[in-house]
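A.B. asks: Presented below are the structures under discussion, each in the form of structure tokens.
Every read-out reported here was derived from the displayed coordinates using simple, explicitly stated rules and does not represent laboratory data. These figures come from a predicted structure and were not determined experimentally. Cβ atoms are built from the backbone, for glycine too; each structure is taken alone.
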Structure 1
């Protein structure tokens, strides 16, 4: 499997699982389980974002060294988008926890 396709599959599966945990947390009736599911969702989303950022950094460096400047910049922008995704996942979970579960 090509490394870019592998990273895409890892990212999609991780974000689908994180979304499922968020849905379980928001629709669940047990508040203790909901908080744990929300925290697990945040941790998973952040881990996927950091992993994809690191992979983007590595592949951007490889492309730059091979002389593909445009490809290196595109990969770097994609990696930057992934770290923003991780930050939004963490911020969203913190907001939801404060909004629904902190009295």
Structure 2
């Protein structure tokens, strides 16, 4: 699964990831913070998760916290909020819609 496929995944069905084709086409290659600045918070969070870069995640958490006014956000709380915990390794197919 590529970064862009993961970032724009909207759900899973068995071993297939369902990807938003239009959003992926429009925002492919944008950085985590570029996605966040566009208001694509779930996609930006997925980008930070995919990167595995703690600094990038903290930058996103600070940005999101500032936008929402929620002062005590953490990456773990955002994982619960967005329902994204890790990049799944069982995905065998990508379905774009």
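A.B. asks: Work out which structure the value 12.6 belongs to, where mean count of other Cβ atoms within 10 Å over residues 29-36 was derived from one of 1, 2. Mind showing how you got there, number by number?
C.D. replies: Details: 1: 12.6; 2: 17.0.
Derived from the structure labelled 1.
A.B. asks: Out of 1, 2, which has the highest value for FRET efficiency 1/(1 + (r/R0)^6) of positions 21 and 69 (r between Cβ atoms, R0 = 30 Å, to 0.05)? Numbers along the way, then the final one.
C.D. replies: On the way: 1: 0.15; 2: 0.35.
Answer by largest value of FRET efficiency 1/(1 + (r/R0)^6) of positions 21 and 69 (r between Cβ atoms, R0 = 30 Å, to 0.05): 2.
A.B. asks: Using the calculated result -15000 for helix-only ellipticity at 222 nm (-39500 (n - 2.57) for each DSSP H run of 4 or more, over all residues; to 500), pick out the matching structure from 1, 2. Can you show the working numbers first?
C.D. replies: On the way: 1: -32500; 2: -15000.
The read-out was computed on structure 2.
A.B. asks: Follow-up question, since we're still on this one. Using the calculated result 13.0 for mean count of other Cβ atoms within 10 Å over residues 5-12, pick out the matching structure from 1, 2.
C.D. replies: Details: 1: 13.0; 2: 18.8.
Label of the source structure: 1.
A.B. asks: Still on this model: Of the structures labelled 1, 2, one was used to calculate Cα Rg over 2.2 N^0.38 Å, giving 1.28. Name it.
C.D. replies: Details: 1: 1.28; 2: 1.04.
Answer for the origin of the read-out: 1.
A.B. asks: Now a separate question. Can you rank 1, 2 by relative contact order in percent (Cα under 8 Å, 6 or more apart) and just name the one with the largest value?
C.D. replies: Values: 1: 27; 2: 36.
Structure 2 gives the largest value of relative contact order in percent (Cα under 8 Å, 6 or more apart) among 1, 2.
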